[in-house]
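Computed from the coordinates by the stated procedures, all read-outs in this text should not be read as laboratory data. Here the structure is a predicted model, which is why all the values come from computation and not from measurement. Cβ atoms are built from the backbone, for glycine too; each structure is taken alone.
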Structure P
Amino acid sequence: MNQSSALKGNVVVGQSGGPTVVINQSLVGVVEALRGQPNIGKVLGCLHGVRGIVDHQYIQMQDIPQDRLDRIAQTPSSALGSSRDKPDEEYCQRIFESFAKEDVRYFFYIGGNDSSDTCRIVNELARKQNYELRCFHVPKTIDNDLMHNDHTPGYGSAARFVACAFMGDNLDNRALPGVKINVIMGRHAGFLTAAAMLARQNPEDGPHLIYVPEVAFKSDKFLADVDRNMKKHGRCLIAVSEGIADDKHEPIASRLAIEQGHHVEKDSHGNVQLSGSGALGDFLAIHIKNNLGKKLRVRADTFGYLQRSFAGCVSATDAHEARKAGRKAADLALGGDLDGSIAIQRVNNDPYRVEYQRIELSDVAGKTRTLDRRYIVDDNNIADSFAEYLNPIVGKLPVIEFLRSATH
């Protein structure tokens, strides 16, 4: 590290968007890399993301003992709180004014593509006003949808949670056969839903069907798929992305709601409420019963926010990489880089190895990476080859066994 390249001043670090089980690893990684550096003054954690910056709500973190930092790193959810604010240029001007008042010369924002865009706008404002400020985005999202990343911190653990949940639900569905639908986060990208395929340890294991938003959902084909699997296995376990839509890009939750005479909630941005309502699973269950038989046993669950801040099911690789991503951002800023986003890029799969690269903020901001179509089979399943991608970042899963005589 070139110490002469390090600006003198204070630091602000914040967290944004949906929490994850390893987001605090990235927070601690940033703090660890900055502590004790001669040109760094205060390391300020902003409460509830950018909202804490404009309201001047900060926690000093530079003197927190290492043992406490380690406990924070291992704690799920956002230790500093989070925010869904999407700052425009006027909002970012207020952020910049707060930074100038606090003599902030380094800004680290841990989040998804909206967070990278915030870094970009604030950085541009600083340049216009000849105020040297080093802005770095540290990636985070269980959706795994950031461009130029092989995978993002948070995804490996959430994928592990989904796989383990489906392993258990597969056994439940086997004991009490019927149709079971599990709705998983993913409005535009199906990476998390696709991870359900890891639950299969035997040929008859579910999920038997997997639907992701990268392909148009066809109701008639869905019903035929379910009926075929019921006849083959005597049961059907289904993984569905919350964002599945038809060929006109209308969310299936909206379409089924209209067909069934229900009202659909919308979030603060006007999008159909998907994650917290449980509506899609219920609508699909009704759709199946209406078309395949009222007496059919059909159940639905929405994993929802449980996928984000669970405890005890963390991927060791995910935790390690999240911390390293935070450290890398701090090292680059101290070394003289003015801005950027950190991308995790896989160098080798066996043995597994990654590198942490600086990419432009504009490479991430406002863009969405989707699941490669080569992994999607017959619009209703995920190829076995996807496991080669998943295994190193999810880790070894539990091994299950059952009595064959219990088969339906």
Structure Q
Amino acid sequence: MNKRTLIIAVLAIILVGIGGYSAYTYVKEKPPAFLVKLVTKTKPPPPLPAGDSAPLTVPEGFIATIYSRDVPRARVMTRDSKGTMLVSQAGETDGKVVALPDADADGKSDRTVTVLEGLNQPHGITVICPYTGNESADQDACLLYVAETGSLKSYSYDADTMTASNPKELTTFPTGDGHFTRTLLPSGDLKNLFISIGSSCNVCTESNPLRATIQTFDLTTNTLSTFATGLRNSVFMATNPIDGELWATDNGRDILGDDIPPDEVNIVKKGAGYGWPFCYGNNILDTDFGKKGVNSCTGKTAPHKEIPAHSAPLGLAFVPEEGWPDEWGNDLLVALHGSWNRSTPSGYKVVRVDLDNNSNPKGGLQDFVTGFIPAGSRDTDDVIGRPAGLMAEPGGVLYVSDDRQGAIYKISLKEPAR
């Protein structure tokens, strides 16, 4: 081999290496949508069995039933001013908000009422009624807030007819690649909405400051302000009934292997940074993306509870004290949506986090609702459903939305605790 040929060969190897590294870097930071869809594509789930019983496993003393079986892409659940359940269906062009009334109080929905349709990936929903001291007048002035992927809108909402009218766009959100969900949670005084906005990528430095944050929206001035940063994808939030603190789940990044980084449950403080994209877990530097000594983890807030990697924690709910087992009061329930890229699937269940009197976790995760994936299965095609949203209520009742099966389950104590 002459010198010229040797030089060309070396250059070719270098170029291939650079190309390969660049391709890896690109896929690592922002996996192409077609690749993600290819990897995550699964066949439709088997249909739910006939009857009221849900094919799920719950602890002794509880029963799992099907509240509604025709709610495609069911996600967030809330109650309107008359107690009717509202659910968001997160379709891209056919997104809906539906009402699922149970007029005869038999534990299952009587019918499905379309409140809104033709929405673009609606997720967060909440109903707020002003307090004027006149209860009937308050109910007539309720507003339904809906967070689509690109905007927050309000509607005049009539709980008697389960209809929404007079749409108003209040603010816009960044759209495009990445995580589409925009979730809402009213503040305790009902003057603001917390809004979670996921990242545009797996791991990257965001150009839009709204990405990978939780924002607050002032309902008086219609202005957004940043509440917390460094939260890659905090899909659901909840308020701790003990101290009013904001809690949120957060999904860790991919392409670091089966067991890192952990997913998270965070107590979200105003002005705090939670580390992403440069840190994960207990303030561990992501050496695959961050540089040592640059954008370090110093001063970042560690998770309150780590969740096994790729379990994809979504909905979370605090257990009410009334009607639940005494030892469960104010514990935390978390829906683990389930992994899509792990050699052995993780998640696919609802777990309980035992909390002490100061809301600190005691021990590991305890299974509460299982059976979404057959025991021992390593094939996500076997999955019958994926738990997404949670709504815990007094009387020992938990509702679970399932966006794979398109169902709402009711988990309840056979005899509520007294």
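The table for this structure:
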| quantity | calculated |
| --- | --- |
| When mean count of other Cβ atoms within 10 Å over residues 116-123 is computed for each of P, Q, the largest belongs to | P |
| With helix-only ellipticity at 222 nm (-39500 (n - 2.57) for each DSSP H run of 4 or more, over all residues; to 500) derived as -3000, matching label from P, Q | Q |
| Mean count of other Cβ atoms within 10 Å over residues 140-147 - structure with the largest value, from P, Q | P |
| Read-out semi-axes √(5λ) of the Cα gyration tensor in Å, computed value 38, 25, 22, structure in P, Q | Q |
| Per relative contact order in percent (Cα under 8 Å, 6 or more apart), the highest-valued of structures P, Q | P |
| Mean count of other Cβ atoms within 10 Å over residues 156-163 - highest-scoring structure of P, Q | P |
